[in-house]
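Only the coordinates and a few stated rules stand behind these numbers; no lab work does. This is a predicted model, so every value here is computed, not measured. Cβ atoms are built from the backbone, for glycine too; each structure is taken alone.
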Structure 1
Amino acid sequence: MKKLLIIINTLFILSNCETALKIEIPSIESKLVINSYITPGKNGLENFSAHVSNSIDGMGSSDQYIYTDSVPAINNATATIQELNIPNNSIINQYELEFSNNCYCYNNRKFIPKENTTYRLVVSTNNHPEITALETTPNNFNYTIENFNLSGKLDSVARHKLCDLNIKIEDTPNQNNYYRLRIVAVLDDKIKSCIYKVQDPSFLIPINRYGSNNNYYEGRGGYFTDELFEGQEKDFFVEVDKPEGAFSHFYIEITSYSENLYNFNVTRREQNRDNNNFIFDSEPIFINSNINEGYGIFGARIIKSQAYLPTYFPINGWIEY
């Protein structure tokens, strides 16, 4: 007992001898943060927009952001987008971008992006280093839906098996292609992503969560690449569940990503997973970015959707959505 009292007293004395250390945390220069997407084939802001904000210190507060109204957005930048001639990167066309308070972003209605074309984004302000970013839009692609079998009812409320079908995608040859599949149920302004199941090795990549027996993917938005079918027609068999709630129709959406945007999405998803790691035993994840002297993404994608409408199908088949 005497030894125990000595140990307790010693610990008490040591705990009162702690010295507060003042650590100087270096200040990091604020840089521009870009969130910009090119989507050939869309209209208005859906085909191109660029949101510009600023970075802050890791230990900084939200007061360090530059605001327009109550939104962290810079409204006085000089921004242009240039269509380039490859391989010498000479400028074919240049478009000045203007800030819009409707979206708190920069755009130009006359700029109509094209597929398989390289663009350069240039943004500068008086208080930040100028950023530049290069991006090449993907090639257009096609897919068809076959062997469609509707086994459930869209207008019923309960969740159940909805349908199964085959999706055939025509992959563009001689380049790396990156895709994502979503199936979305719709009723007026309400949309919900469907859970679907695919038994194909193209979906069994680290970014996707798939079955413990490693032979299928099940989720709401699986990525896949053409590594196993480069330049060929690929056939996927897909089983789809209807979400809870009643719906009027659903659509199948396949997105083709540029390599920059795909890698950005992959690393961002990995980072989000690590944020949920409460024991902090994982390696830090660095978000992939193509913004020179800044942060964020200048990305490109092509989105193709086909919809099933009960009043339209099967007489007229699937329609572009």
Structure 2
Amino acid sequence: MSATTLGATASQHRRHKDRRKLGENLAGWSFAGPATLVILGFSLIPMAWALALSFTDSDLMTPGRNVGLDNYKALLEDPVFFQALRNTGLLLVLYIPSSLVAGLLVAVLLNRKVRGIGFYRTCFLVPYVVSATATGLLMGFIFDRDFGLVNGFLAKLGLPLQGLLSSPSQAMFVLTAIFFWTRFGFAVVIYLAAIQEISKEVLDAAAIDGAGPWARFRHVIVPSVRPMTIFLTVWGVIDALQFFDLVMTTTKGGPANATVTIVYYVWQLAFSFSTAGYGAAVAYALFAGTLVLIVAGLLLTRRKGAAT
């Protein structure tokens, strides 16, 4: 075979390879392209726009003027911002551990072959999938100070009536309880799926070795679902830091800012107080805090996993 023929064959092979690679790229982008456009259009571009907005005094109606870091400096002197931080922190401290513990315990109970188990599993998931707006309106009625079912029940028992959602000292705890009720069903479903993946032979071997129910739970189930615990912790932090809908439909941040959260405060600043630039700065402070918490949590759990 001549050199010319070899060269032509090699050239055709390269063209064929390039066409095949181009076809693969086009096929890949035909699948990834729509998702990429959605991410760019609804996430990255708005994030960049909000970052630029945080350096202005815009009210969303006018461009506003550049104020540099003044919005971020104002955060340090804003009592409502720190109140929102305390309320959000209280929600995190109360919700995350309780949802993990309750979710795992309920998942263990639901991992049994008893009559009607499918119905019981559904009951725990329903509050999670119900509209948050509907839940907020319903809970606003149940925990109403004057006409709510809770105070009505307390009155029948002869107990003193409570302020509940109208009390500055009780409202945030009531909202946390409502949030827990609506969200921990997700933890139940995730833990239940993880428990069902545990090999029955492992549990049987532990039982043969003399491990009782508590020992099997502590030494087999808990370590086996640790990856799901990490996932649910991160998910719960993100979920709690975005707490908005129940506040909007029940207390609207009151009474006396007792239930205002970071996200609700951002909404107030942007759409009620017409200070969108400052609201964007608060939103980016929330983003930075969320990122720090998630990274710190992942590093801590990784170190604990390496130590064990």
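Annotations
- Among candidates 1, 2, the computation of helix-only ellipticity at 222 nm (-39500 (n - 2.57) for each DSSP H run of 4 or more, over all residues; to 500) that gave -23000 used structure 2.
- Structure from which 2.4 was derived, distance in nm of label points 7 Å out along Cα→Cβ at positions 75 and 171, options 1, 2: 2
- Which entry (1, 2) yields the derived value 29 for percent of Cα pairs over 20 Å apart, for residues 123-178 alone: 2
- With relative contact order in percent (Cα under 8 Å, 6 or more apart) derived as 26, matching label from 1, 2: 2
- Distance in nm of label points 7 Å out along Cα→Cβ at positions 35 and 99 - structure with the largest value, from 1, 2: 2
- When Rg and Dmax of the Cα atoms in Å, for residues 259-298 alone is computed for each of 1, 2, the one that comes out at 11.4, 34 is 1.
- Highest-scoring label, criterion being Rg/Rh (Cα atoms, Kirkwood Rh), among 1, 2: 2
- If distance in nm of label points 7 Å out along Cα→Cβ at positions 115 and 139 is computed and equals 3.5, the structure in 1, 2: 2
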